[in-house]
Structure 1
């Protein structure tokens, strides 16, 4: 949803149909359990206050994008480690592909909450594209390695014939 906390038990959330439907459901659950809810739609009285609100949302997204960028660095380190070890196996490629898919999925979730287009959105998208290219290179090397090396049991049989 992308809400930001502005005070104890007080949250801001950009208004759209999806958020309204979700909040209405949450409000019903709270009142059904004897709690109090006050849903209000507000507008900033001056542009400077609106900028403060947007800055809060962008700060929250910045933190999320920074986490993704850190995980991208971990992804590059993992790929480089496997390249150094010459560990070009389909099992390793599959593991790395799963990590890449997690990063891409996480990015999409953050991007949906990023209604004010945090400056880090574009930077993170570019870094994820680098991750994708890095994985594609690793996968190509894996494919070449598997194509050029017979399976282990065949190698043993070939070695026994020599």
Structure 2
């Protein structure tokens, strides 16, 4: 018997499109990293070691304190940067900071799939979609209005009986 040779699979059009999508995402990712690096150059921190009461030594960072707004901004950036590193296979915690799809407010996502800052934003976002509007119109036409009509008939009948 002749050995069976596997046929080389040619990449499908889907694979080529997927590769182009990945390449575009990679370029967008690299541009975002360059922007972050450019914006981060304005912050200059100096590492230092301080001795606590009975807690031993602590690693800290200091920066020039000019105004209270600058101090607050440095603390905020420092705090955000502390969320960048990932541990093991889990994603970086900074990926949990997101902009709400409806109101564009920044929030910390409790779950991986959370896309809105509040339940009300989630509900309003979906209520504006054409799919939801069509589903709601069908519900009103097929279920709610017929039930409403039955309630009105019953109420009128009961009102006539009481007279």
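Every number in this text was worked out from the coordinates using simple rules, so none of it is lab data. The structure presented is a predicted model; accordingly, all values stated were derived computationally and were not measured. Cβ atoms are built from the backbone, for glycine too; each structure is taken alone.
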From the coordinates of one of 1, 2, Kirkwood radius over Cα pairs in Å, for residues 62-141 alone came out at 13.0; that one is structure 1
For structures 1, 2, which has the highest computed value of FRET efficiency 1/(1 + (r/R0)^6) of positions 14 and 86 (r between Cβ atoms, R0 = 35 Å, to 0.05)? 2
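For which of the structures 1, 2 does the calculation of semi-axes √(5λ) of the Cα gyration tensor in Å return 50, 19, 11? Display every interim value, and only then the final one.
Values: 1: 50, 19, 11; 2: 52, 37, 17.
Comparing all candidates, it corresponds to 1.
Work out the source of 4.1 here, i.e. which of 1, 2 gives that when distance in nm of label points 7 Å out along Cα→Cβ at positions 70 and 102 is computed. Present the calculation step by step, with values, prior to reporting the outcome.
On the way: 1: 1.4; 2: 4.1.
Considering all the candidates, the number was obtained from 2.
Compute mean count of other Cβ atoms within 10 Å over residues 22-29 for each of 1, 2 and report the one that scores greatest. Provide the component values of the computation, followed by the final result.
Numbers: 1: 12.9; 2: 10.0.
Greatest value across 1, 2: structure 1.
Ranked by relative contact order in percent (Cα under 8 Å, 6 or more apart), which of 1, 2 sits at the highest value? Each step should come with its number before you reach the end.
Values: 1: 26; 2: 7.
Biggest value here belongs to 1.
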With helix-only ellipticity at 222 nm (-39500 (n - 2.57) for each DSSP H run of 4 or more, over all residues; to 500) derived from the coordinates and found to be -16000, which of 1, 2 does the value describe? 2
